[in-house]
Structure P
Amino acid sequence: MRFLTNHLYIVSTPIGNLDDITLRALETLKNSDIILCEDTRRSIKLLNYYNIKKKLISYHKFNEKTQLSNIIKYFNEGKILSLISDAGTPLLSDPGRLLLNHCLEKGINVTPIPGVSSITSAVSIAGFSDQFLFYGFLPKTLNELEKVITVLSQNKFSQVFFVPSNKINFYLSCFKKYYLGRKILIAREITKVHETFLRGEIDKLKLFKSPIKGELTVVISEMFIKNKRFDENKIVNKIKKYLQNYSLKDTVNLILETEKINKKKVYDLCLKIKNEKNL
């Protein structure tokens, strides 16, 4: 693999188990002149594990702006830079977007080095629809949380959130109010020693009696639309009315616009009534 100067590599790192890293990610880190990271104390553990000796520079949400000019100097000097987060894929609810956009504006190449992510890991074993929305961390106040959840809960797709373990009951209470009829997966400490997965129906799930620890990724299932009870008398009356002015095909389509029922069942009923009418 050829590594380029004036280049920023976005490198995915393990979310817990240090063995969950790609060979390409290791090669990229070994060939980087500088590695930008959130917390040097956490990142040095990964580098030491793989015997990688490189310069680490702290780059987090509190110093993004002040560090930007210094980082650009390294690019101008022809350095190869990599950006990693504390865990997983950078820029997903992690700092780095300011740097990324600046690089794109300045014509500095950006290359992703893909790898593990708690988002896709949790979705892959949830058993829900693979059409999903990732939101990240939700608002911390009830007023703002309800504003966001009111909108999100109307969406039919599966949804993924990062939830602080010490506030799990706060968010669960809101989920139980707005996501009725859906299922939930709470993934705790994915890939780590105390990895656990809690599954259930949101309506029936009880709040935690004691505090839990660890990083949580919460997946809420797609919206389940229950079919309305088939009221044959009601449908028959509608069909008789529509057949007075519309064709068989148009009558079927008109019924399906307002009734969530099987198309073949409607067609067969329409055909039966039409034939009876022609006798």
Structure Q
Amino acid sequence: MTVRVVTDSAADIPADLARSKGITVVPLTVRFGSESYLSGVELGPDEFWEKLRTSSESPATAAPSAGDFQQAYERLIADGATGIVSVHLSSKLSATYQSAAVAAKEISGTPVEVIDTLEASAGQGLLVLRAAERAEQGADAAAIASDLEAVRSRIHLIGTIDTLEYLRRGGRIGGAQALLGTMLKFKPIIGVEDGVVEPIGRVRTRAKALEHIVDLVRTYEGTIERLVVISANAPDTDRFLKLLDGVVHVKSSDVWAFGPIVGAHAGPGVIGVAFIVSGN
């Protein structure tokens, strides 16, 4: 594989999977007050959720710098990369894509394609994996970028959270802002639409929320190319998997953990799915 794939830690790809696919992950930073951690390097999902539970400080996140990406690109080129595809968190949620785009302009002699997934977490991660698979098949950087841009609209990320408060604090709430005053008695169903967090629905209980997500997945039955369950150590993950099993079987390797970056804005208890549907 001479084309190499770069992403950021918001993609929530399990570390062993990223390594096996030769994916370079540039970390974002998570801050709790004056303490800063590189997501996925100094603070993994388990440590993050424990810290969120015990810390008196609300978490904040920061994008990598252009210099961080430039160093990553230069290392890969020195290692023999003939092209790079850099696949990132929605530009409407973070400055990460912009940092990568600035860094790409500093690279000469090797094509660097920078992709705005307009997604987050496993929605972004599925596009990253697709890029890595295309690279393994021998596609060049331009062809991979074109493929991702064509597939991007076929990605769906749907989940439920216990509260909109973390999204409100971080300013990532999008159209879900309208639900803030009505959430005391409801569980919100949210998704990423056109790069921002939007409301999909609301139900009265957590159990109904999980059932509603499964019903939404069922509308795509027979057209799903790959589906990943993403969970923030949610205690009802096994129940959710059993509900999904009537629609699509989920391998254990396709159950991912929400990491610190999305977790900082979604809060505890978040669970959902990301999937790609077949093209026309």
Structure R
Amino acid sequence: MLPAMAAKPQIAIVGPGRLGSALAISLKRAGYEISEIVSRNNAGSKQRARSLARRVGARVSPGDNARLGADIVWFCVPDREIASASRQLASIVSWEGKTAFHSSGALASDELNALRRHGASVASLHPMMTFVNGSIAPLQGVPFAIEGDKAAVLVARRVVKNLGGEAFAIRKQQKAAYHARGSFASPLLVALLVTGEQLARKAGLSAVEARKKMLPIVKQTIANYEALGPAGAFSGPIVRGDAETVGKHGRALTKTPEARAVYLALARAALRYLPARNRAQLKKALGR
């Protein structure tokens, strides 16, 4: 006979927002039972919780009436609310033998100290992925930064493996820098692209046209970055040492100061981290 396989632990999700919804759906697909979706007491949160609960076969509970019978309680609330939410739920059930996670990229597992003091093993478990309304991001291959109590870390690693992600350890002191790096990869990348949209208007394009015409070069740049690394993917006037063109860019951007500031900051970063010819003239063109 084959040895009996250990059943996957039940999981309760605290917070039915974008992250909580994506995790609950992915966990369900990975064979986990989602026992409960815990919402706030306002109508909007309750409605989101009901919608998510129908998708994953869970019950819905407002925070002041949560059952929390699951083996794992996963906090998917905004960073500023993690500690208060854990304090609110600390006295509802016995936390002995339970595991609690939160998914802040910037904050340590200590945000769950209220539960740790009540016997829970706690960890921070952050997926380096973007979660937005209208899209459920796949978690296969996604890196998860893990930090916390030894027992909770072991549980977290098993969960990540079952999700198809890649777990790695991070120290508490590293989390802010790690999370800031993630901002460059997604939200600030979107900010860069929308800044480009504003400039496209000066070339007579609408925002919709700008996005459509920008996507081929953006996609190819990301593909080159993946295949060739940053130096191999870097192109344009800076790598060529064309200081005259860089100067023209700066002058063209004088009437859009936010875009000019972004351009200058990124161009100076390029001079520091990427290959470039004619550096002295480029620095002069950039005002350095």
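Bear in mind that the values in this text are calculations on the coordinates, not laboratory data. The model shown is predicted, which means the values in this text are computed figures rather than measured ones. Cβ atoms are built from the backbone, for glycine too; each structure is taken alone.
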With relative contact order in percent (Cα under 8 Å, 6 or more apart) computed per structure, which member of P, Q, R shows the largest figure? Q
Rank structures P, Q, R by FRET efficiency 1/(1 + (r/R0)^6) of positions 104 and 256 (r between Cβ atoms, R0 = 35 Å, to 0.05) and report only the one at the top, that is, the highest. Q
